[in-house]
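So, here's a batch of structures to check.
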Structure P
Amino acid sequence: MTISLKSSDQKLAKRTINAAGKVSSYFERPLEGWIRAFQFAIGLRVVDLATRLGISSNSVYVAIKNEQSGRITLNQLSKVAEAMGGKLVYAIIPKDGNVERMLLEQARKKATKIIRRSDALMALDDQTEKWPKPEELIEELAHEIVEEMPRNFWD
């Protein structure tokens with residue numbers, strides 16, 4: 001199944017992701033985890049958090065350990081956040097924080113494969129000296145690929 005977004009919807013999604021990417025460095029998970037950090041920041045005892053959640057103190061400690069080890073679910077984390085008077089915020093962003101750079105990098109990989117194949121064919125016909133430098137062709141083709149976003153873009 002292919003998801004098709006209207007161009008304006010896709011532009012809005014890119015802006016949203018890029019905005020999240022710009023502020024993501026402020027949201028690095030604390031070593032002790034978000035539950036423990038938030039709980040400490042507001043001065044909420046484990047026993048009080050347990051009461052708010054309607055669970056045992058031991059279950060709160062389990063939730064804290066699960067968050068620290070990466071085994072807590074978003075639903076569980078959201079419930080704990082709500083019980084502490086907070087809210088869960090999460091995002092998926094490119095590693096470098098920018099959608100356009102991510103797309104261009106993928107397009108360059110595809111363009112490099114295409115140009116290398118073409119280079120090999122042109123070399124067989126001894127026509128390579130007529131072409132611009134491969135790096136220039138790769139960059140030009142990469143921008144075209146990003147504009148077209150073919151179905152096989154991520155293949």
Structure Q
Amino acid sequence: MDTRIRRAHNSDTEIIQHIVYACLDEFGLQADHYGTDADLDDIDAHYNKAGGYFCVVEHDGRVIACGGLLRHSEHRLELRKMYMRASYRGKGIGKALLEHLIAEARTLAAREIVLETAQVLQSALALYKAYGFVEARDVTLSHRCDQALKLSL
């Protein structure tokens with residue numbers, strides 16, 4: 001079995017949206033196509049060409065997960081849209097994806113990663129906290145999120 005992480009592009013938009021929206025639906029969270037999720041309509045413009053990064057995880061050639069780093073300032077990135085197909089969870093792929101994104105944030109000269117999340121995403125919360133993310137009070141939350149975390153690099 002071959003699993004790899006690669007940079008995503010606009011050609012991946014449809015599958016990325018499918019994964020993100022399916023996960024949101026699974027956990028009872030509302031998609032916001034014209035607000036917080038509008039970045040998925042142009043991944044290259046919002047991430048890759050704007051000082052950030054967006055990637056997908058492929059397993060045997062099938063996209064199974066995604067995640068991005070959105071540039072907020074010279075040294076602050078926001079971890080966004082880290083979602084995985086349900087059947088692949090619990091296999092260490094999420095850890096590998098998070099490690100990859102943290103390494104990429106360092107490559108992009110970030111000093112801090114922030115993220116928004118929801119209490120219902122218990123496994124994700126546990127993963128973030130295991131990697132040193134702590135509560136952040138200086139992050140504005142989108143409507144579907146109830147907490148923010150940050151990691152100093």
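Every number here is computed from the coordinates shown, using simple stated rules; none is lab data. Everything numeric in this text was worked out from a predicted model, so none of it was measured. Cβ atoms are built from the backbone, for glycine too; each structure is taken alone.
Quick check: 1.6 is what I get for distance in nm of label points 7 Å out along Cα→Cβ at positions 25 and 105, calculated from one of P, Q. Which structure matches? Label of the originating structure: P.
For distance in nm of label points 7 Å out along Cα→Cβ at positions 17 and 33, which of the structures P, Q scores highest? By distance in nm of label points 7 Å out along Cα→Cβ at positions 17 and 33, the leading structure of P, Q is P. If distance in nm of label points 7 Å out along Cα→Cβ at positions 9 and 137 computes to 4.5, which of P, Q did it come from? The read-out was computed on structure Q. Of structures P, Q, the largest value of distance in nm of label points 7 Å out along Cα→Cβ at positions 65 and 81 belongs to P. In this comparison of P, Q, the computed figure 78, 31, 30 for Cα extents along the principal axes in Å is attributed to P.
Looking across P, Q, the calculation of mean count of other Cβ atoms within 10 Å over residues 73-80 that yields 15.1 traces back to P.
Sorting P, Q by distance in nm of label points 7 Å out along Cα→Cβ at positions 41 and 145 from high to low puts P first, with the largest value.
If relative contact order in percent (Cα under 8 Å, 6 or more apart) is computed to be 20, which of P, Q is the source? Working through the options, I get structure Q. helix-only ellipticity at 222 nm (-39500 (n - 2.57) for each DSSP H run of 4 or more, over all residues; to 500) was computed and gave -8000; which structure, P, Q, did it come from? The read-out comes from structure Q. When Cα extents along the principal axes in Å, for residues 49-96 alone is computed for each of P, Q, the one that comes out at 40, 22, 12 is P.
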